[in-house]
1. Taking distance in nm of label points 7 Å out along Cα→Cβ at positions 82 and 122 as the quantity of interest, name the structure among 1, 2 where it is greatest.
2. Suppose volume of the Cα convex hull per residue in Å³ works out to 170; of 1, 2, which structure was it derived from?
3. As an exercise: distance in nm of label points 7 Å out along Cα→Cβ at positions 34 and 74, calculated from one structure in 1, 2, equals 1.9. Which structure is it?
4. Quick check for you: by relative contact order in percent (Cα under 8 Å, 6 or more apart), which of 1, 2 is greatest?
5. Of the structures 1, 2, report the one carrying the highest value of distance in nm of label points 7 Å out along Cα→Cβ at positions 58 and 146.
6. Computing helix-only ellipticity at 222 nm (-39500 (n - 2.57) for each DSSP H run of 4 or more, over all residues; to 500) gives -7000 for which of 1, 2?
7. Ranked by distance in nm of label points 7 Å out along Cα→Cβ at positions 10 and 154, which of 1, 2 sits at the highest value?
8. Can you spot which of 1, 2 the value 0.25 was calculated from, given it is FRET efficiency 1/(1 + (r/R0)^6) of positions 66 and 106 (r between Cβ atoms, R0 = 35 Å, to 0.05)?
Structure 1
Amino acid sequence: MSRVGKRPISIPNTIQTIVEGSKIVFKNGKITKELETYGRVQISLNGNELSFQSIDSESQSRAYWGTYRALANNIVIGMTSGFSKVLEINGVGYKAAVAGKTLELALGFSHPVKYPIPEGIEITVDKNTITIKGSDKQQIGQIAAEIREFRPPEPYKGKGIKYNDEIIIRKAGKTAKK
């Protein structure tokens, strides 16, 4: 059984936190994020520590307890340091470039693939790497998955878009008939 919910979240002084019933509001300068809790979880703010408590011992409410604590912690980390994902492009002629608010990818198709960059997300391209930065962990992962989906890595030559830390298991090609 996980004990993620038991640990309190220490909130830096740069983030203002307001608990309004089942809603938590985080403010950092001009960035405001809200977390609505629907489960049976009690939220308490003591100084600079945010803690969560399960109201009863049912398995569903204990699951919400750890989940909401993890979501709140991701918001705090995102507002202080941010999140990033790195993608690598492998293949002859495969290129990426940022043009305004659009990521343009040349992935061997007859047309360039254009991906609109959402608000609050920063995408940079350096040779064959795409770096995605932002404050929302879920959104960063979703954007990285959508970009990777345009040309996932194939197991024979390793061509395609892959995560920086992803390992592609290579397959041997056909052997020639004798």
Structure 2
Amino acid sequence: MPTKLKLRYYGDPVLRRAARPVKSVGPAERLLIREMIQAMYAFDGVGLAANQVGIEEQIFVADAGEGPFAVINPEFLSYSRKKTVLEEGCLSFPGIRINVARPETARVRYLDENGRSQEREVSGFLAKIFQHESDHLFARMIVDHASKAELEKYREALKALEERGRKQAPRRRSHE
């Protein structure tokens, strides 16, 4: 199913700006969430942060295999000491895979799509998604976790992506 939201690529300045907290969750935010879920599936992703489609608000959507959900204003309360290294991809970095060490579990607080506060422990793949998508909202990307060897391996691809991202960058926009 096509989407009207446009995916932003590495090099687009919106990806290096921290998103603003959402003040309240109403019909406009719920519509955006539905559009983001549609876009996430259209882009063949398991998660999508609002700034990846040019919206500078702290919202991400994801589907770890049990159906889509939305996370608004995520806050990490604690992390496990134990970390695992897994290869991560990113819709804003097509074709690039980076080894990222992340805590195996985390306790998170956020608002759901109805504006209700949620607090839960996430682990495994779901914890990776929460951390990866939250990174986007705070202007961090998988390349920030990359080793020098990985950056060198993808040097040309990153250079091309950065150019593409800069060219696509429109004027600043927020969802209001």
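Each reported figure results from applying straightforward, stated rules to the coordinates on display, with no laboratory input. In this text, all values refer to a predicted model and were calculated from it rather than measured experimentally. Cβ atoms are built from the backbone, for glycine too; each structure is taken alone.
1. On the way: 1: 0.3; 2: 1.9.
Between 1, 2, the highest calculated value is found for 2.
2. Details: 1: 170; 2: 111.
Clearly, the read-out refers to 1.
3. Working: 1: 1.9; 2: 2.4.
Checking each candidate, the match is 1.
4. Working: 1: 17; 2: 29.
Going through 1, 2 one by one, relative contact order in percent (Cα under 8 Å, 6 or more apart) is largest in 2.
5. Working: 1: 3.5; 2: 2.8.
Once distance in nm of label points 7 Å out along Cα→Cβ at positions 58 and 146 is worked out for each structure, 1 has the highest.
6. Source structure: 1.
7. Working: 1: 5.1; 2: 0.4.
Biggest value here belongs to 1.
8. On the way: 1: 0.25; 2: 1.00.
Derived from the structure labelled 1.
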